[in-house]
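Dropping the structures in below, format is structure tokens.
All of the numbers you see were taken from the coordinates with simple rules; none came from a lab. A quick note: this is a predicted structure, and the numbers were derived from the prediction, not measured. Cβ atoms are built from the backbone, for glycine too; each structure is taken alone.
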Structure I
Amino acid sequence: MPKIEDNLKFKLAVRDSLGLFGNAPWWQDYKDDQGIHHFMITRPGKSYWIEVPTANNIYKIQESRSSFISVVMALHGLTGGGLEGPAFILVWKIIAQIMNVVFLMLLAISVYFWYIRSFRSNKGWLFAGIFAFVSFIILAFIWLIG
């Protein structure tokens, strides 16, 4: 790796050279007592801890997969990753979860009223089945592929 002074540009260059994709959160970055640089590349479904060596060019990459529920919860960029990070991200996670509940309630009410009026024919059932199937396939794809 070439010497790059900007830490973010360095992490993104390491990510690109290793053929990974995802973002590099600035709060998941540290140097240990031996001077080895550790940082994370994360995306929905997978995260990678990367150790940048000080002497040789052998990088250590540890991949971990997320559960299906954490993938669904992390579809918004700031809601994944537990309770680590700065306080404003924790506040945003709380606001995002409240808005998710409000959205799901509005969706349920809308589906209920739509159900009363639309499921008198097979066309309504077919549309609802296709919509649910496509949504499930997209979430499964994100979970399996990452």
Structure II
Amino acid sequence: MLLIEAGISLSILTFVGLMMLKLSLNILQPRQWGLQQTLTDAYLTYERAYAERIPFENLTANNSPWPQFPSTSATAVEIGRLPGNRPIYGTVTRTRVPDTGNYPIDGGTGNLATNPAAMKVWKVQSVVTYKIGNRNYAKSRTVLRAQ
């Protein structure tokens, strides 16, 4: 009889323990989502800094990391790692768009009257797409570069 009571007690404790584990995981799920959002924001901060520091000659070159629109450059990247060393992967898509005031040689329609300083202005855009669970997300950062 003692063996049966001990077995029933262990079964009840196991059931309660599993329910508590499930409840604690439900509490942690929003934290995981918040952590993934923080990681993607941090990666986009890197993208913005890269777009701001690249020399203008490299930005406008034919082999630029940001090809001229409508061309794009897509690269698979590791955005970061979650606790437990679980990686988050995404895709970075880059492109650059010339300002309409640029001279025609720089992709615009400007002339000496509309652009007397011969400014070259480019909108540099990076878009990160990633997946959490069954949902797809996209975040972007845009930097204006002028010379």
(request) For the read-out Rg and Dmax of the Cα atoms in Å, a value of 25.8, 100 was computed from one structure; give its label from I, II. (result) II
(message) Given a value of -13500 for helix-only ellipticity at 222 nm (-39500 (n - 2.57) for each DSSP H run of 4 or more, over all residues; to 500), calculated from one of I, II, which structure does it belong to?
(response) II
(message) Quick check: 8.0 is what I get for distance in nm of label points 7 Å out along Cα→Cβ at positions 6 and 102, calculated from one of I, II. Which structure matches?
(response) II
